[in-house]
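Structures follow.
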Structure 1
Amino acid sequence: MPDRTLPLLVTHSGKFHCDEVFAYAVLRLALGLSEPGSHRLVRTRDPAIVTSADFAWDVGGVYDEAANRFDHHQRGAPLRADGMPFSSAGLV
């Protein structure tokens, strides 16, 4: 049974892309989660699990920094100064 006291990090299931892998690395470093067993990583598209995440990126259809949600797939997603959309890693 997973330890529910550990931070839950969630990204999408299926094929992985470099933006969510890089976002995961950045989050681990920024949050000090470098030790094995310091967090839980779940790859899913299940809305209930995404909603329960401490941090979610590249899934969920929401960008809300205050809520630790970093998806870039929805309309109105943030753009860089040059007008290009951010990747999930860029949002993180």
Structure 2
Amino acid sequence: MEETDLVEQLGRLQRAAMKHSLAPEQTSGATIGFSSMARWNVTRHIPVLLPRTSLMVAHSATTFGAGYDHRLLTGFDVVEVLRALSSPS
């Protein structure tokens, strides 16, 4: 999947979640989870890795961080994801 497609699909998923209109298939089998506290001006928080999730990305107003399963991902993999998410498109 291209970066722009991923960002667009995540945006649609987030908007559906905010409207409480997620379909059952959109709430199961996660491999990536996102957590944001930017709207509350939080500068640091630690994400909890959800069941059956290999990567949990968290961000606040100024930083990105991640919790991940080392059995599935390497630190390099996660850094690449964080770099892609934090770079301006």
Structure 3
Amino acid sequence: MKNTSYNPFKTAQEQFDRAAKLLDLDQATRDLLRNPIREYHFNIPIRLENGGVKVFRGFRVQHNEARGPSKGGIRFHPQGTIDTVRELSMWMTW
């Protein structure tokens, strides 16, 4: 069975590939801009009111900082994935 789950970062890369072709970007520029320059993955342990501890997963991605400080993407959400944050950071570069 084929995996048909949606990957937002793959979608952003496909959009980039189409734009890069129209702009006739050289391969080195395409290779640089197709992926993030930096990613942070972290766990945040939170003590709950009942005394238990729950660990939340977070991501921060900086896509490109060639033109100065990068804004990137950051999300804390139970259904958030690294690919969602990669997509957001790539779109912020554009």
field: Winner on relative contact order in percent (Cα under 8 Å, 6 or more apart) once structures 1, 2, 3 are ranked, highest first
entry: 1
query: If log10 I(q)/I(0) by the Debye sum over Cα atoms at q = 0.13, 0.16, 0.17, 0.21 Å⁻¹ is computed to be -0.46, -0.71, -0.81, -1.25, which of 1, 2, 3 is the source?
result: 2
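Every read-out reported here was derived from the displayed coordinates using simple, explicitly stated rules and does not represent laboratory data. Computed from a predicted structure; not experimentally measured.
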